[in-house]
Structure 1
Amino acid sequence: MLRVASVPASHVYVRHLSDPSVADMSVADVARLADPVPTDGRKVPGGWWPPLMLEPGWVNENHDRFDVFHIHFGFDAVDADALTAVMQELKAHAKPLVCTIHDLRNPHQRDPEPHILRQDLLVAAADALITLTPGAAQEIRRRWDRDAHVLPHPHVLDRARLEAPRPATDTFAVGVHLKSIRANMDPLPILEALTETVSGLPAAELVVNIHDEVFVPDNHWYAPHIGEAIRSFGQHEHVRIVEHPYFCEDELWDYLSSLAVSVLPYRFGTHSGWLEACYDLGTAVVAPSCGFYAQQRPCREFTFTEDVFDAGSLHTAVERAYSDWLGGIPAPRATWRQRHRERAMLAEAHRGVYEQVLR
């Protein structure tokens, strides 16, 4: 059995890299170490933040427990010197490093330089690279002259949700989920364009969700000016503004299932777990042209980058989704059989990468 220290192990992406046909993990080809639990309770739901495996000293103390070290997420919580120390510890104990490049640009940071610096360190130290799309692999080759294995994102939802029928509705709901307005989101031009577009579509509604912490003083995400600007769109009869705390998973999947279309308001980014969840549920996605969303799963695309916004392309993408909805044409949706087969492939492919770097 190959023992892998995955950073983090409890993230849904990593959990769904295992073969779903193997129920007993004691006989699995690959076993992943559980995320270390912070002693002071510093963690987000899921338990993997900050990633203690990336603290200097952890590899030295635990190197006999794993064969391969695999980094996915969380290295943005570690400064460059600490990350360098971790790479040195891996080298000292002859432990190979695999790195999956999910985000060529960190969606939580307006300044790209800190992320670039850390990725430079990781890519230089990595024995193998993985990414999700051919476009990302091409960009990795351009930046670092390295080849990356291209392996798709696994399913996000469980089988019951994947196979559940979509709720019946007479409303064409176009959703923009702003969460707490992270760095790569630029909602106001998107909402202005969608308000106009949706006003011309019978039985259509624009649903704008935002976390209530945006309006709470002393909260890290407090942003009253943009919050009030978003609230102002609620004056339109066909626009509904919904303020709420973080959804639990069931609330999130129910919300996504209620939408005909989810519009991603990102000025920059690379790949999206949100897009995968929509694909699992059969909710159409209109994605920006930045990043490689259109290579990741079937979706419509509009022109939206840090420098350019073409409102006409967004209008066209939503109108085409509306035409499909009127015609009873369902959005692309994964089946459990497809996801099961894909996940088995991913498990085998990752095992192959681990065996390769161990050789």
Structure 2
Amino acid sequence: MYAKGQAVIQLMEELAPKAYAVPDDKIGLQIGTLQKDIRKVLVALDVTEEVVAEAIREQADLIIAHHAVIYRPLPHIQTDTPAGRLYEKLIKHDIAVYIAHTNLDTADGGINDMMAEAIGLTDTEPLDEVHTDKLKKLVVFVPVDYADKVRQAMFDAGAGWIGDYSHCSFNIEGSGTFMPREGTEPFIGKQGKLETAKEIRIETIVPQSVERRVVQAMLKAHPYEEVAYDLYLLDLKTRTFGLGRAGKLPKPLTLAELCEQVKQAFDVPMLRVVGDPDQMMRKAAVLGGSGSRYMKHAMFKGADVLITGDIDYHTAHDALAAGIALIDPGHNVEKIMKQGVAEYLQRKLAERKWATAVVPSELNTEPFRFV
């Protein structure tokens, strides 16, 4: 049995919720429909004509990409232009395109975490805050014999965290009343008769980013036909999510040694460097994509070096003057997301017994050639 498109995207948005994107970012479904079975997903960095041809060869029904295929407003779709030809192929072959951009940059386990892990950074923190999760209190009334099952289902879905403490809840035993009406199939009681049942009032904390998942898990585990529950928005904040990562290197390295490690970790033939090759690096910052304007953020976090793409001339001079090193392996290092996202989705789909396959694009969409 294949997963529906909406089910695949729900799993994707568990990794990279839309709320984590910067304002006005072009994310989400851009072409096609998700109201269909998905036999195969192709994960790509960019959506080029070559990538679309690969999707057609692979018989993929969905492309999940990092960079938007529609970035600027479209005055027209003319099929004799490069963009129009691309959209025509996607529509003719019924291939949907879904974009996860800055929400995937920001997310736990997203691109910046993948980059940080690739060079071994520890004790990481975001460079620039984008989203702070709000907290809600979930209250649900459960028959006594099912309290443990419902409580555990909510915890497994992400509820009950207060700082570094998990499985946090408060429980009160009491009596619930209800009268099943005509057309109901009550778990307890009979139609037309007032019923009193011993129940547990379970209270727990839910980050807004996982609210939907927690509520669905709670409803699935609950035995009642109609579940009585409440959600309260709290004037409290939990974890902060942001772009980039700063952290400690596994051991001090010279800038030259770190450059060699970066080339190997991100599979790039060469890179641009600003700084003294013999300078010792102890703390590094990484940011996928164009990171010139995040140099000061890296300095504020105490980084000795910022590893990012698209460093401009004037930022390079500013870095020399400020004493922070820069390593520019190119924007295309975000290709690290292809394997990471494909493995994540395939694992999640397999857990649900869906036959949908997920493959990373094998194409190199780096537009620059080194000569």
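Nothing in this text is a laboratory measurement; each read-out follows from the coordinates by a stated rule. It should be emphasised that the depicted structure is a prediction, and the values quoted were computed from it without experimental measurement.
Given structures 1, 2, which gives the highest value for volume of the Cα convex hull per residue in Å³, for residues 3-186 alone? All intermediate terms of the calculation are to be shown ahead of the outcome.
Numbers: 1: 170; 2: 215.
Looking at the calculated values, the largest one is 2.
Can you tell which of 1, 2 yields -11000 when helix-only ellipticity at 222 nm (-39500 (n - 2.57) for each DSSP H run of 4 or more, over all residues; to 500) is derived from it? For helix-only ellipticity at 222 nm (-39500 (n - 2.57) for each DSSP H run of 4 or more, over all residues; to 500), the value -11000 is produced by structure 1.
One of 1, 2 was used to compute relative contact order in percent (Cα under 8 Å, 6 or more apart), and the answer was 17. Which one was it?
Details: 1: 17; 2: 21.
Matching structure: 1.
Compare Rg/Rh (Cα atoms, Kirkwood Rh) across structures 1, 2 and report the one with the greatest value. Could you put the intermediate results ahead of the total?
Values: 1: 0.98; 2: 1.06.
With respect to Rg/Rh (Cα atoms, Kirkwood Rh), the highest-scoring structure among 1, 2 is 2.
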